[in-house]
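Participant: These are the structures, in structure tokens.
Nothing in this text is a laboratory measurement; each read-out follows from the coordinates by a stated rule. In this text, all values refer to a predicted model and were calculated from it rather than measured experimentally. Cβ atoms are built from the backbone, for glycine too; each structure is taken alone.
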Structure 1
């Protein structure tokens, strides 16, 4: 199971992912001080998180394009996307995964996922391709208590232990429907583990972040 040997997996992640933890902690702190997580001010923290979480190569060249909303690059496009998704997803930004009726939130999450991951000239991937992994990272840092990060390691873990129809390739076949499926399965795993015990794995760390660490280590240890 993804949650098997959870304490050991958290320890392994923290020993090798210090740079991720440092940035994530600072972004969570900034989130706690903000009232609008779709604002230009908070967007700078989202951008820092994306760069630190290995998305920089898809965000174009130069800090100005990444951070300056008026420069016409990644920052401009992300700002437009955040404005577009705010009315649809705002009611979910204080929800926890363990409490959310995922079926009721499904339509909003899928719309938001499509909007953020879309390819093309106005897409967030500056290479023109889709932006699936980046989408889940944006969602996570908008609400780290609800949204999971799904990358190649996480998709491998979900494929192996929950039979989610990802491929074991560099392009696993990310999709909004599979993302919803992963949220549902993660919720089941956490509830089966016991919410209090799960949160105690790392006090004061958002619950979806704890689960992300487990999927990362689990997936990276699979063939």
Structure 2
């Protein structure tokens, strides 16, 4: 068996794969031309797939990046650490996934207001859609605003903190003079994944209630 290589995150590749998958779903969705309720259900299913893909991708990349900063195999090798900082800053500045997520949040909000769901038979679906739209909006807001966005960015210690510490900033002798590995562990512990978990649960709930549409 060969030596295990240090953790390496390729943000360009990771995001590109998700973008291809999401755009294929969008293309499938946009090819539906009718107003039938069955097509509404299919479009909704596609929107759920896109949201699930993007949330999972953003969370998984965040986890991998934080894990990299907590790995001595990376932090003890200047060239590897520099590369990891570069990949992290790509994650924080790349914008491909965010507009696609926002498009789907808008679509789910619109679906929750669709006149064909006003019947009491669809009340549970409407409520689940509203809850999902609210959680997705909360998730998006917690990514942060402006040019730098990403999971955990609204926390006091985040991926940008790790980049700055890795580059040698000392923060006036305060707590952030800790080793980058210790800060990474704190960043991971401080992040609340309940929002993401709730989104995935609500996606499952919406799918269950939407099965009856078009039948």
Structure 3
């Protein structure tokens, strides 16, 4: 299992259903499911070695919720072409044109330091695991576990491995590959690590699974 390349560009795209109206939680998961085939598209996969998904409020637009895709690309032309062609062929889905969107242009790739790469690798790994568990276990079942851990287990200082490992092993082939490559320990550490002094790892799982969030007390 490969890490993200040190040099890549970052893009941000927002998605909604065809009517472009704000998404409630169930509509968010529906939109997420409509996007799944994009991630298996050979053009997207070969040009986009990693990405992160979450539910987010477009505060600078209409203050409604969207699916946000933050992607790491080594070939922005191919990545954007695959996104645009996919949306054009899937009329139930639409790109929401937010002021916060970012479409990278061809040019020199950005080089990222080890701390930033650790963070981005965690985001990508967490996204891949959660996508599979959402599909194979169900969004509401995963929401229950994530909510319990966020508001009860974490406060009791229970290690996330004790709560999530059995579910991940059963429902995520990606997680099993992490284990095979001895990267699972790093994942558990990153889940409760404060990345770059401000980004608590668990926040990104909570956000992706559309669980209500509040401040963390360290």
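Participant: Tell me which structure, out of 1, 2, 3, gives -22500 once helix-only ellipticity at 222 nm (-39500 (n - 2.57) for each DSSP H run of 4 or more, over all residues; to 500) is calculated.
Facilitator: 2
Participant: Right, next: Given 15.6 as the derived value for mean count of other Cβ atoms within 10 Å over residues 65-72, which of the supplied structures 1, 2, 3 does it correspond to? Mind showing how you got there, number by number?
Facilitator: Values: 1: 15.6; 2: 20.8; 3: 23.6.
Of the structures listed, the value fits 1.
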